[in-house]
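See the structures that follow.
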Structure I
Amino acid sequence: MNYVKDMREKLNIEYVKSELIKTAYGGKETFLASLHPRTLIIWYLFFGIVPWFIHNKIVLSCFLVLMVVLTIMARVSPLIIVILCAGLLGEIGFLLLVSLVFGGGLASLLPMFWLTVKLAVIALASIAVFTSMDPERFSDALLSFGVPGQASFSVSFGYRILPTLVEEFQRVFLSYRLRGKAPETHGIFYWRTASYYLKLLVLSFYPLILNSAKRSRTTVEALETKGFSYSFTNAEVKKMKLAHLTYTYKDPLFLIGTVAYISFAFWLGTFIS
């Protein structure tokens, strides 16, 4: 009970907000953050697609080790790691339950485990890359690849508005708490308190979306008065915007090192199997 109480005190909205902002804007001093964003996107596309087509357990294990090391180097928030682990464990537990219900046995646990390893590799690659890129660099990298300006800006704007949405959600959530009544008894494992807060979380989403929609018109008008649409059709403006994206010696070294490690992983997988 004391452990649950300590977790309840630490895991509050302020903590979640600070961790989300740290994830979106932090990590600028890491090695991955010093790389060109286009290098990171190309690297991620490989590890986001190729693991689905690999069935060698040694190769998948090597990929997982690499992702764990890079995630540590990226200084990913513990909250994100906990959410990822909970999701992976919940998924494998759900698949196992479905397998048992439809006549399967514990023998299906091993294939599901390696499926979870694939998901972990892809998820950790996503976390390591997108934690290391701030919204502006990620948006500019997409723009340099030829993605339409409106689409690349929407990614950056989504990151930027995240703190505002969290603060708005916190205000709505606290208003419901002030007008409601918390359970007088927590119940075993705090189930009454947990269900009360879950109900408030669900009720808070509609006012959050409504308030965000009210601000969208003002946001669009402010952007257009500053030449938002014109800037994406002007070559000089686009060139000026992307001028800060420069390659360094770290980019080819990172890609060469990754190719060497992948080659070693496939060689080791072939040699052991």
Structure II
Amino acid sequence: MAIERVGVVGCGQMGSGIAEVCARAGYDTLVHEINDEILAKGVDRIRGSLERGVKASKLSREQADEAFGRIHGTTHLEDFADRDLVIEAVTENLDIKRTVHRTLDGVCRPHAILATNTSSLPIIEMAAVTRRPAQFLGIHFFIPAPVMPLVELVQTITTSDETVAQAREFVRTIGKRPILAKDIAGFIVNRLLVPYLLSAIRLHESGLASREDIDEGVKLGLGHPMGPLALSDYVGLDTLMYVADVLYDEFREPHYAPPPLLRRMVQAGYYGRKSGKGFYDYGK
């Protein structure tokens, strides 16, 4: 069946971006959070992003208003009963995600596709708690979702080719470029990105170069728009460490192991931009 109504579970930085992208593409979009206060903050984040799009002349006022009008909020997963596709974007905790998908499986109609936006967790472990493993896959957006053009589709050993085809067409309708990966930790992008970021942290940890010179070297020498330490701050040092741990547990290869400096920074509460301090100070 055609995908017409989309649901997004989680309205944080990632979930709100996914919801915005879907609404801008014309989809009726229902977004969920655990309470009214957090939901209101997420919806305000979407409104603010649309307003920035208008100010930057990327959206007309009419387009922004129409997109926002397609977004509805709820604190009840039972309200996803009429959705054709539900994308889960809650915290990177397997137990929480499995609980969400177990509930969604009991609520959603038989034809509905369930997806997770996880960047690292084994998707089959979520699909296994549902009665629709053939209709379960990863749909991994990148931060910020309204800007980044790429979406990774992740096919488990149980995901049907028909589900992948439907997901690929959906991703194209929201203006993104889909690539397909198998259900192995890190998929494509993080499997390559994480060792690169960890190598930069080890370089800085060794005292070989300053954070500024490492980032400047990569930007000017390799043509990257952002240096690896600044990018680590943007991703979130806690998130980076978590993904690195998942990759190391899967492959047991040294270049996936988080450096001691990264662990100490996370233990100190230095998460990067979101905490105001990481490799750089964002307090001002």
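Only the coordinates and a few stated rules stand behind these numbers; no lab work does. As the structure is a computational prediction, the values presented were derived from the model and not from experiment. Cβ atoms are built from the backbone, for glycine too; each structure is taken alone.
Computed over structures I, II, distance in nm of label points 7 Å out along Cα→Cβ at positions 244 and 260 reaches its largest value in I.
Using the calculated result 1.3 for distance in nm of label points 7 Å out along Cα→Cβ at positions 36 and 140, pick out the matching structure from I, II. Don't jump to the answer; show the numbers that get you there.
Details: I: 1.3; II: 3.8.
Source structure: I.
One of I, II was used to compute mean count of other Cβ atoms within 10 Å over residues 164-171, and the result was 18.2. Which label is that? Working through the options, I get structure II.
Kindly point out which one of I, II the value 1.2 was derived from, the read-out being distance in nm of label points 7 Å out along Cα→Cβ at positions 44 and 76. Label of the source structure: I. As an exercise: P(r) over Cα pairs in 5 Å bins from 0, in percent, for residues 92-131 alone, calculated from one structure in I, II, equals 5, 26, 38, 21, 9, 2. Which structure is it? Corresponding structure: II.
Which of the displayed structures (I, II) returns the greatest value of FRET efficiency 1/(1 + (r/R0)^6) of positions 124 and 220 (r between Cβ atoms, R0 = 41 Å, to 0.05) on calculation?
On the way: I: 0.65; II: 0.45.
When FRET efficiency 1/(1 + (r/R0)^6) of positions 124 and 220 (r between Cβ atoms, R0 = 41 Å, to 0.05) is computed for each of I, II, structure I gives the biggest number.
From I, II, which structure was P(r) over Cα pairs in 5 Å bins from 0, in percent, for residues 188-251 alone = 3, 12, 10, 10, 10, 9, 9, 9, 10, 8, 7, 3, 0 calculated on?
Structure of origin is I.
Assign the value -14500, calculated as helix-only ellipticity at 222 nm (-39500 (n - 2.57) for each DSSP H run of 4 or more, over all residues; to 500), to the correct structure from I, II. The partial results should precede the final answer.
Numbers: I: -26000; II: -14500.
The read-out comes from structure II.
Using the calculated result 22.8, 66 for Rg and Dmax of the Cα atoms in Å, pick out the matching structure from I, II.
Details: I: 22.8, 66; II: 19.2, 57.
Corresponding structure: I.
Compare distance in nm of label points 7 Å out along Cα→Cβ at positions 52 and 228 across structures I, II and report the one with the greatest value.
Between I, II, the highest calculated value is found for I.
Check the numbers for relative contact order in percent (Cα under 8 Å, 6 or more apart) across I, II and tell me which is largest.
On the way: I: 29; II: 13.
Ranking I, II on relative contact order in percent (Cα under 8 Å, 6 or more apart), first place is I.
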